[in-house]
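Some structures are shown below for you to check.
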Structure P
Amino acid sequence: MTILHLNRERNLEALKSRLFDVLVVGGGINGAVSAASLAAKGARVALVDKGDFASFTSQESSSLVWGGIKYMENFEFGLVANLCKSRNELLSRYPDSVKEIRFFCPHEKANRHSLLKLFAGTWLYWTLGRGGTRKPKKMSVARVKSEEPVVRVDTIDGGFEYSDAILADADARFVFGFVKWAQKHGAVLANYMSAHSFVRDADGHWLIGLKDQVTGNELPLRAKVLVNATGPYLDAVNDANHLKTRTRHIFSKGIHILVKRITEQKRVLTFMADDGRMFFVLPMGDVSCIGTTDTRVDKIPAVVTPEDRHYVLQQINKRLNLPVSLTEADIIAERCGVRPLAIEPRDSGKDGKDFLALSRKHVIEFKKEEKFICIFGGKLTDCVNVGEEVADFVEHTGVDLPRPGTEWFGEPPASQRREFFIQAEKLKLEALAPADCPEAITPRLWRYYGEGAFAILEAVKHDRAGQGAYLHVGMGLIRAEVAYARDHDMIVTLDDFLRRRTLTALIRTRESLKNNPDVRTVCQILFGEAAEEKWQAYFG
């Protein structure tokens, strides 16, 4: 058995010759929270994804945990209040991974809404959010110019700021936390495992045909309940298996470009584009993430087009006071996501020119007799509610959930965090990093690995010179954590590590990574004898 597939191979064995209570197909945010919730409550759960976990829509978001202030324009106050409640809960349960952040909003004179109206809206938003964040503030032109000189002020008449939340790390890393919660509670997980056929057997159980995308091997699996959490692919999966639903999806493409940090302030610059759509400049490590677009598409996966780049660059250059305008040559990386928007029968007519009015609400269809559940739409902020609702539906199928009150999300207890920081300080962990390390090592290890971070400390303790060696790959990694990720994070490709387990591929250009000898070292640690093959698969 190779080190590469240690956890994955064990899980593949566990998938065989076993009747599961629930199979969750799709390892994005909806599938991950469903598996975590069900496993913690005592169900026998399997989770499979045809690619890596969080490798499609859930790796392409703005990494915001927000209450959906823009939905207030359509008077969806109930939705906003619920999203704000979910945001507040995530802020409380993930104090290191979900952070309150200020949205800095210059107001252009040409905006169709007055400054006073929008500022009043932020107070209503704060009220709907039960005062869970800092209060909004109004800003004069002079204050905007003083606090953010990078913003052009010749076209504005003031501004305002309010609070929401943002992930401290990439969205895919946050989703993977739920995958690990599910595994901790006994779920059997497999990435790169496609589900290509769903039929009911004579006992009323689902017989699912699986195919290992790594080896090509076929594997049958039986489950009492089937959960389709395949996001934008849900309708196609259902159609291929003659499964009917009332709800369906339409797709909106959102792209971001990543450039060197535009401002050193830890805040989100918020603008209204010429066509009335909101777009942001978001902090992400030592880069700025600019977007997003909102374009109707019919085919997936979607791609970033020259028109997309032109739109984002034109809109941001128009609003920033930069020495030299941003061009395509400044783009470090790009993100391109497809948002699946749920269309219910009552939404008839909104799938045309009015699709921009559709919110990112989730809809769960439950077919009790077939023991079939589909999760449409949704957004990261609302993930806890999705997990709880899916568990309720599964229980209604007759599946016993013997541990209904078991925790299934959140960071480890504060006492463990204190102990980890104490041990890291005794080990002088921060002394391993050079002066230009983009972030302190200790808090990042805790966010990434939680309880597993203690094992990383032990490895450094016993081999400080080797396992504590600093790797200059953009994130400030040390060898011990790469080795830990190899053994525990189900990494199959180099992209899994650089793009989803870390955000390295988002903050460094592909060419710089290709020419970085420390990235070669990472690849060698992860894949051993297969390192060259994996390197060529990623860079070739």
Structure Q
Amino acid sequence: MNTHDVAANGPRVDLASPGQLPVGPSDRDAPLLVMTGIAKRFGGVTALHGVDLTVTAGEVVALVGENGAGKSTLMKILGGVHQPDAGAIRWDGAPVAIAGVADATALGIAFVHQELNVFANLDIAGNVFLGREPRRAGLFLDRAAMYRATAPILARVGLDCAPDTPVANLSLAQRQLVEIAKALSLDARLIIMDEPTSSLTLAEAERLLAIIGDLAAHGHAVIYISHRLHEVAACCRRAVVLRDGRNAGALTRGQLDHDHLVRLMVGRDLVAPVRAAVTPRPGGLTIRGLRTSAWPDATVDLDVRRGEVLGLAGLVGAGRSELARAVFGIDRPLAGSVALDGAVLRIRSPRHAIRAGLALLPEDRKLAGLVLAMAVRENTTLATLRSHARLGLINRASERAATARAIAELGIKAASGEVPAGSLSGGNQQKVALAKWLATQPQAIILDEPTRGVDVGAKQEIYALMRALAAQGAAVLMISSDMEEVIAQSDRVAVMHEGALAGILDGAAISEEAVMRLAVDRAGAA
């Protein structure tokens, strides 16, 4: 395959108009992969109940379901991370035993994980060729050869960085593209993509879907796992739906619409809540003249009113997360002020921000939102330990009671409050991270990518929580790269471009075109 064929200027894909991508071969072709009767138990919990999955070369198959439905477990069995308790796997018509990751790699199976497996202390090329670096005379690392081999792959995924760029210098979205480049470098026959666009902007997601179409056209099979159902409809030939560890059904291309998918995923129709007109209340969060080190020549003036959800959109790298970190005291701003209800706050650390009534749900829940090795109880009460302590000692009974309330109110699926947060599904981890901040009863809350990697049912629950916070009088700032989410959930939309506020859209002025115009060209936005 020519690695120069699809680069940054590759074909664009209209996510609202499926059918533009090559999506696979005819039904007459022999399957590349057949998984039958796959079962898996973890202790007393059955994760998979006899699941079947078939994938043909050159086919893009969606694997969808709510968090906890068994998608990740099934793919970890295919990738050699877990061993099945029952069932069989056939590859190219022959039975195989995938005893480890090396076996999967040898077969030609590559995995692009949702939770990034890149090493920040290495450069891009070092990550792409990790464990199989080219060497001279079998001894010395041939960096020049590694950089030459990496450059065209980076062009193909649209990552405009030199191969020797340290991964530590890359944004979350750019690191995701490094993961995809790593899989492409293997020239794998089957690529599993787990939420590959969760950190990408609309334009980057379109580019990735074009890359997937190119892979299918050249005979590669792709298993595409995503909660963004419009992407499933845009790029997949079939969808296999799991629910509670079982096959819930399968849909062919003509059936791939939101309602059909949701009905199989959750076993019922989801009814969207009726949005009432919002009347903002006096006060709220006021940001004036804020400058961050990411964009030292740009300033931000922004008002987040009590009683509203203000969406903050923009391209990755526009400075949205940096703004949130500066407001919350994680990073020291170069200039500017933050006020709540007209009173200027002196925020020198997150502790000061919490005491002032602010909360921040960070973009990366695993890195910054949770302590994965700690129990759900410990994570839930982490920001409010003072309220559960007496004479300097933590009252465990008080902690347990608060955690039980949070589990019940947010619908967190956990065996108990004592299980490690890292053992939960992505959506339930996000709910735990959110519960921690709800316990502080924030007056203003910043939610940075609140539904990243979260299934459709959990998304609706998080949206309802956001709306409830606003109804109670909180000022809610939602940072999101999901255009549908921004438009559907925001009362107003603020758009950033190169570290500055490009404009604010309200009412009928909110549209995908208007948001993107502001995001890509502040000067020409008017």
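Values quoted throughout were computed directly from the atomic coordinates according to the rules given, and no laboratory measurement underlies them. Computed from a predicted structure; not experimentally measured.
Numbers at a glance
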quantity: Top of P, Q by relative contact order in percent (Cα under 8 Å, 6 or more apart), largest first; calculated: P
quantity: Which entry (P, Q) yields the derived value 12.0, 34 for Rg and Dmax of the Cα atoms in Å, for residues 203-258 alone; calculated: Q
